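Below, each structure is written out as structure tokens.
Bear in mind that the values in this text are calculations on the coordinates, not laboratory data. Bear in mind the structure is a predicted one, so any value in this text is a computation, not a measurement. Cβ atoms are built from the backbone, for glycine too; each structure is taken alone.
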Structure I
Amino acid sequence: MAVDADTFLTYDAIGNREDLSDMIYRIDPTDTPFMTGAEREKASAVNHEWQTQALAAASSSNAVLEGDDATTDAATPTVRLGNICQISDKVARVSGTQQAVEHAGRDNELAYQEMLKGLELKRDMETILVGTNQAKNVGAEGTARKVASVLSWIKTNTSKGVAGGAADPSAADGTGTRTDGTQLAFTEARLKTVLSSIWTNGGKPDTIFTGAFNKQVFSTFTGRSTPMEEAKSKKIVASVDAYESDFGKLKVVPNRFQRSRDVLVLEMEKWAIAYLNGRKMVSIPLARTGDSERRQVLSEYTLVARNEKASGGVFDNTTS
């Protein structure tokens with residue numbers, strides 16, 4: 001069929017109004033499971049410090065003579081640790097004209113951009129805390145301060161590669177980093193080794209963080225507690241949200257922002273994020289330098305490893 005040459009079509013029209021939905025759709029993830037699960041503290045100095053305490057090793061020969069004078073036992077001093085507050089920010093800037101015109105999907109362009117920068121900042125912080133192999137740095141006039149990430153603290157309870165120079169940090173104080181080794185498969189046996197070591201050292205881990213690939217590997221482990229087949233509904237529920245170990249039940253949480261080669265086994269009560277006073281996700285109006293407005297979204301924060309012996313990790317895992 002042919003269209004009559006004098007038929008006025010939408011292709012010929014000049015004045016048709018646009019059809020723009022008043023909704024804006026985002027797919028980029030904003031969930032930050034480590035930051036959500038960690039506890040909160042207040043920091044009052046750039047170098048935030050805390051103490052850990054160890055008990056004397058249990059003795060099987062603790063027997064004394066009847067009537068004997070008491071002998072003083074050696075005291076075990078506390079260990080003083082600290083981490084550096086890092087500043088992370090995002091800046092939104094909107095021209096006066098863009099702020100003045102009508103918008104689809106938001107009423108205030110600057111507020112909308114500020115909200116987006118806040119979400120981006122949270123993603124950055126999650127990546128810095130669990131997705132980087134970063135030691136603390138006190139900084140200098142021309143050097144930004146850096147917080148020691150989770151990977152720079154975990155030393156005692158680990159399973160790692162057997163080649164390629166794999167090594168734990170030299171000290172569990174945030175001053176060193178992991179040495180990545182040759183990757184090998186993530187197995188239940190390796191996980192059990194770490195869980196056993198944590199329990200022996202007094203920890204009670206409750207959360208396992210993995211990347212996407214090793215979350216699926218985890219689904220094949222025998223200790224999983226969720227997968228089942230529902231015959232009536234003709235569907236298989238293959239999600240694994242918990243692991244029943246010999247030492248308790250642990251949540252299994254996928255984290256998009258950690259390194260895919262790492263599986264972290266954490267007791268979340270022993271980790272905290274400390275924000276410097278008045279510096280937690282604050283919005284700071286910046287001075288105008290022209291026909292635009294700017295907002296700085298900022299956090300000054302550090303990671304508190306209350307006792308790394310309560311946690312551990314299965315490292316140097318294959319990712320494909």
Structure II
Amino acid sequence: MPTPPPFDSELAAALAVFREEVPYQLTPDMIPALRERQAHQAPGPEADLTLDGAYTETEHHAPGHDGADVPLLVWRPAGATEPVGALYWVHGGGMIAGTHRGAEIPGLLLTARELGLALVSVDYRLAPEHPHPTPVEDCYAGLGWAAENTAGLGIDPQRLVVGGVSAGGGLAAATALLARDRGGPALRGQLLVCPMLDDRNDSVSAEQMAGAGVWDKVANATGWGALLGEAAGGPDVSPYAAPARAQDLSGLPPAFLDVGSAETFRDEVVDYASRIWKAGGSAELHVWPGGFHGFDGLAPRAALSRSATAQRLPWLRRTIGA
């Protein structure tokens with residue numbers, strides 16, 4: 001097994017505490033426990049996510065590809081008198097857990113407030129109950145609904161960025177591919193935070209981080225297996241399920257990608273950015289030394305976490321405008 005890169009010392013201490021609370025590798029039988037833990041970490045229905053009235057929060061539903069409703073939450077600056085830009089967000093959770101009102105939202109709202117943006121969050125259906133293509137189709141349906149209803153939402157249709165973290169980053173990348181290929185909503189950018197892009201689970205970084213960090217080969221196999229079943233890792237996986245499978249990365253909106261040097265997804269994220277450049281596209285890539293998967297969420301006060309979080313703001317400002 002290849003020697004893994006070292007963890008940042010400050011992050012390693014946080015990881016040790018995390019491992020005391022969550023000592024297992026994620027196997028399919030542990031999916032209910034993961035969902036329960038993420039639900040416990042999410043703001044409850046009674047939590048005020050308006051930043052003391054700076055935002056209004058409204059609930060909406062988009063028609064899904066199969067006729068089901070796709071829930072959406074929209075936060076819009078309360079005092080805005082003109083249409084604002086918007087970040088369309090896809091939550092993380094390994095394709096198998098999470099919600100559109102999850103633990104990511106408070107921090108995203110602080111970023112949105114800094115730039116005067118609206119935030120739209122989609123509650124896509126989860127695998128294994130809803131395998132591919134349902135999760136990405138839900139994300140695309142929500143994006144299409146938001147683009148069609150910008151006037152009523154007070155959103156500028158020319159200033160839409162799709163983004164997500166982990167599985168949500170992979171789904172955001174796949175949504176951008178769908179928008180390109182179907183002539184869908186025009187996007188100003190794609191914000192891909194430690195995105196889950198490749199079902200093959202066979203990179204050097206995947207081997208290096210086996211049994212280490214937060215999301216290793218076993219967890220990755222669980223997530224992709226839930227989404228794709230026996231097709232995971234095989235020759236016929238759609239790029240709209242695993243964007244790393246896309247042969248053509250031209251014509252995509254500018255991308256921001258970041259990843260830790262000590263995580264399973266490192267090599268697939270670096271390769272995705274490189275292939276965007278080779279296709280003549282725009283990508284900003286950050287590889288954070290000693291970062292494990294989702295380190296900025298697990299240890300937000302660590303120096304490396306604060307640096308990583310801070311770098312997303314100037315890219316958003318340049319891409320979507322303040």
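When distance in nm of label points 7 Å out along Cα→Cβ at positions 259 and 283 is computed for each of I, II, which one produces 3.6? Derived from I, not from the others. One of I, II was used to compute mean count of other Cβ atoms within 10 Å over residues 11-18, and the result was 5.6. Which label is that? Attributed to the structure labelled I. A value of 15.4 was computed for mean count of other Cβ atoms within 10 Å over residues 243-250; which of I, II is the source structure? Traced to structure I.
The value -11500 for helix-only ellipticity at 222 nm (-39500 (n - 2.57) for each DSSP H run of 4 or more, over all residues; to 500) was derived from one model only; which of I, II is it?
Answer by label: II.
When FRET efficiency 1/(1 + (r/R0)^6) of positions 3 and 51 (r between Cβ atoms, R0 = 35 Å, to 0.05) is worked out for each of I, II, structure II gives the greatest result. Structures compared: I, II; top value of relative contact order in percent (Cα under 8 Å, 6 or more apart), i.e. the largest, recorded for I. Given a value of 0.96 for Rg/Rh (Cα atoms, Kirkwood Rh), for residues 99-178 alone, point me to the structure among I, II it was derived from. Structure of origin is II. Taking 4.1 as the value of distance in nm of label points 7 Å out along Cα→Cβ at positions 35 and 75 derived from one of the structures shown (I, II), identify that structure. That value comes from structure I.
Going by distance in nm of label points 7 Å out along Cα→Cβ at positions 19 and 91, which of structures I, II comes out largest? The maximum falls on structure I. Have a look at I, II and say which one yields 49, 30, 17 for semi-axes √(5λ) of the Cα gyration tensor in Å, as calculated. Going label by label, the one that fits is I.
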